[in-house]
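Please go over the structures that come below.
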Structure 1
Amino acid sequence: MGQITVGELLVRCLRAEGIDFVTGIIDGAHIPIVVHTAKYGMRYVNARHEEAAVHIAEGYARIARKPAVVIGNPACGTGNMLAGVVSAHGEGHPLLAIGTLRPRMKSDPNRGGAWQAADTEAMARPITKYAATVRQWERIPEMVRTAFRAAMSGRPGPAYLALPDELLAETIDESRLPPIYEAARYRVTSLGGGDPASIERAAELLAKAQRPYVHAGKGVLWSDASSELVALGDHLGATMSTSLGARGIVPENHPHYFHPFDLGGAGMARAEADVVLVVGGRLGEYEGWGGPPMWGDPARQTTIQIDADPLSIGLNRPVDLAIVADAKPALAALLAAVRARSAPRAAPVDLARYREKSAETMQQGIGYLGAECKTGVNPGRMVMAIRQHFPPESITVLDGGNTTLTGVAFHPILSSPSFLYSVKMGYLGTGLGFALGAKIAAPDRPVCLISGDGAFGFHVMELETAARENLPIVVVVAVDDAWGMEKTAYLAQGYGATDWERRGIDLEPVRYDGLAKQLGCVGEYVDRIEDLGPALERATASRRPALIHVQIDRELNTKPPGWEQFRRARSVQGY
């Protein structure tokens, strides 16, 4: 038996949890952690900003369906990191954020006047599922277990541990190490398929339903249950939808699927459904809180909800049957029970009538695509060209305001998991980090980020990270040299250009393609739609990180498709 550092002990604990990806910004305080990551099969990526590092970890977690680790430097670096943890908390992304501290004699508690001293545990507590400071190395295995138990139980989310830097460098005799357990030895890693009697009851209700409706949230993504959910919906002849964050669970070219922006057709199908099945979702603000007018009256509709988190069941809409279970085994059991009770149905009742209502929404999009440009490229046509270029299994990341609305409207998601966007937070600047994390998790899948220029400016230096780490993503920046959604908001409130010009809404022009080249990436400039396809071909063929600067029509960008639906969905009170 030899000696190891406390930093290596921590890495061993992370390895026992299945961690294989760590990110942050290197600092003397956490060198004793980072120097051991490769030895234990972990990839470490050095980012350019701690907040962006969190977004990289989030993108990785979403696509790999497993937690990642991000490390923050003492005080200020951890403060930057915790800004990103706000995103992980809102979106339900499991990760362990590790903050390092300066020596405890000066910082725990802050002596006053100490350098880089802050109570980061207190800062982290409201935005994590668990936050604590390690003060004795002997407790590291136990506290790591507690952190991961919190992060991975119920609705996923971030956990936080702070460690003093002098503790990490301390050497210890291996004979004194506390036991380290793999996840399955100390916490529930699968809830299974739920109560069998409840599954049978749900099957009975669904098999007898005349107009069943199936809605999926991100819990279906985490459970990798897309195929089971679609098979159930197909057998029932059900109309289907997903939350905005769960796009792709039902391929968006499926004939029974209703788009998140389709409040008309989807609203009609939901209102007329006799049985509603909600799996892995809470029915939040974008979904009208699960009530009228976006859904039917729960007093006359039967609602079945399946979720791994008991706290999410009945949260915003009362239920008639609650099943606490992992989505994949629950849906598999439910599908088998439904098949035993009923033959497959060809199509939903009144689907044609619902589609007529959907056509009204589609007509708005068609009109937008046909609009003439005064300058630059029609944003809708830009998005459609991107969709046509990339294969169905590609991963799409959206970031920004109006650019995201246009991306949701014109870029169907055809596989799962293939879509990343800050749904719950609308967190600008997440896109590039999400895209890098997704590429690390799925190196063989194409990854494309579509971002507005305002959002892209938050963490543009992560292009250097992409070049250094050889992460060949394609970034398309829709450039209107402005905060485009803020212009839309000004117009909606009756103000005009004079008002936004006074307040810095218009931005100075930036050539993002040139900036990309300076940071070691491929750069392309496009201001005509016919040039976008060839630029995408060259960017993909380069096998390097590439950015395409697309100058879009500024006026069209202030009137994005989906804006009215976005505003209407957010106006519902849910009471």
Structure 2
Amino acid sequence: MIPEAKIIEIRDRASIVEVLSDHLTLRKVGRNYLGLCPFHSEKTPSFTVSEEKGIFHCFGCGAGGSVFHFLMQYDHLSFPEAVERVGKRYGIVVEQRRQPRDGREAEQRESLFRINEKVSAYFHENLFGRAGGKGALEYLKARGVDEKAARRFYLGYAPQGGQGLVEYLKREGISFKDAVRLGLLSDRGAERYGEKFFGRLMFPIAEPGGKIVGFGGRVIGEGLPKYLNSTETPLFRKGATLYGLFHAKEAIRQQDRVVVVEGYLDVIALWQFGVAYTAATLGTALTPDHVRILGRYTKNIIALFDGDEAGRKAAARSFEIFLEGGLLGRAAFLPKGEDPDTFIHSQGKDALEAIIDRAIPLADYYLTWLEERFGRSLEAKSQIAQEVKRVLAKVRNAFEADLLIRRAVDMLGIRESLLRAPMPGAGAAQRAPAGGTPPKEAPLTAREDMAERSLVCLMLRSPTIIQQVMQEGEFERLVSPAWCEMVGAILAEWKEYGEVEATRFSQRLSSERAAEIAGLMLEGEKIAEEDGERMAADCLSHLRRRHLRDLQRQLRQAIRRAEEVKDEKTKRERMLEWQEAVRRERQLLRQRHAAKTDIR
């Protein structure tokens, strides 16, 4: 945990314009800065940065917050990592307060990362600086990999002898025990160690932040297995790691899509030809974890398959994987006998991107594949319906489930009710359990919450309006649940500090709330200060009238219930309360009319 005083020091020292300018081009327009949003594709700048307030907001996609929020979203950092990154830029050393155990574990992980970095440098030096790497360089040349790409992806070579790494680790004073933990060595007992990789072209595997978590090795010449990956280690999980993502993430953001392939050389070949938005699954099938990781960068994930029967079967099976990962996904198919590496070398970038552009939704492909597999007889349709129902149980999004059901109904010609079985995460998530709490109220429409949005915007603009709301008393009765949390947070910030300072306030909120706050603060700049109080009074008047109308409706229901059970006493009491609510609403309407007349 970083001490609060250190966060404040970094926040006050940092210039949000300077930090964001490291990643995108900004130009001054009026009091703020504008640029193209790095989080979605756009041609007209809608990404606004306020140096004065220390916040940013994109009016296109809704991203926003403080300088820390930007780095958390842009580089997928945790909050402490983002604070450390900004601190480092300004020469401020950040020391986190850690529990003893947490500190030891973090130090051990960093130590393992450092070992991987040194070993990667050793393999790289073998490839380019020693005679033993000549055969590997010739192999790369034959595969069309140039030196620029080989250095960019930090490729290396593990010598054939099988003891070079052991000697290197000994010279560097690196623990053999740690090297065994990282899957680089095997412990043969009696202080004898064997190397896992030898006679192989080496591919360092980095996590999205650039730290090396493992290695893949491709045999030079004949030998099995052709490819060998690091074993599962404290740093490396094969089913949750993607090769090339570190190099691809910027292109993925720019293109707002990612192409998933299977091999290391596929990624490198596509990068060489300018298709840099590519990542590989380390030669394994796609997993839900892969989908979730890629989903942090873009929702447009295209899996590239071979055009043979095995590739088409893999595409159909991947539909379930995408569903479990929370996305629908698309599939693109290469001609039979081609893989991404060979195809782009023979046909070029334009031909490959034409195939990618024609990618089809996996949902459509899956249903078509089922029909081809089972046929169109009544019995076949029954089998397809059962298969669809099984897969739908994995859908976690109720809207996606509804669309898929309708698509299946159109194809099969059966009743929707037969497919709308209880589904964990979809239907079940939307229904309240017996005796449990009801589902949360749906968000209000733009028209319904306009008064609250405007009021919050004005509160962030002017301390006077915050005081107006505080004088209102129990604001919870006026403000809907969708906005109650935000109004409460603003009032709490005001009570504690006597002001609502943008970067400090947004820092205490979730990324989603911080983005909303940043947008509202920038919108508030457009409101003239002399108009603010009048607008706030209008908003509060509207919310009071809405509250009284809701109260009247509840009282009318109570009166009807009392009539049904012939409870005259309760009926009279509720009638008097209803009349008082009507009187107060009319009074508010007269005041509003009088205020408008005075303005004229």
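Derivation of every value follows stated rules applied to the coordinates shown; laboratory data play no part. Source: prediction; values computed, not measured. Cβ atoms are built from the backbone, for glycine too; each structure is taken alone.
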(request) Using the calculated result 4.2 for distance in nm of label points 7 Å out along Cα→Cβ at positions 89 and 385, pick out the matching structure from 1, 2. (result) 1
(request) State the single structure among 1, 2 that was used to calculate helix-only ellipticity at 222 nm (-39500 (n - 2.57) for each DSSP H run of 4 or more, over all residues; to 500), giving -11500. (result) 1
(request) Assign the value 0.50, calculated as FRET efficiency 1/(1 + (r/R0)^6) of positions 313 and 457 (r between Cβ atoms, R0 = 41 Å, to 0.05), to the correct structure from 1, 2. (result) 1
(message) Quick check: 14 is what I get for relative contact order in percent (Cα under 8 Å, 6 or more apart), calculated from one of 1, 2. Which structure matches?
(response) 1
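State the single structure among 1, 2 that was used to calculate Rg and Dmax of the Cα atoms in Å, for residues 185-504 alone, giving 20.9, 67.
1
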(message) Once distance in nm of label points 7 Å out along Cα→Cβ at positions 145 and 561 is calculated for all of 1, 2, which comes out largest?
(response) 2
(request) Consider the structures 1, 2: one of them gives -0.79 for log10 I(q)/I(0) by the Debye sum over Cα atoms at q = 0.08 Å⁻¹ as calculated from the coordinates. Say which. (result) 2
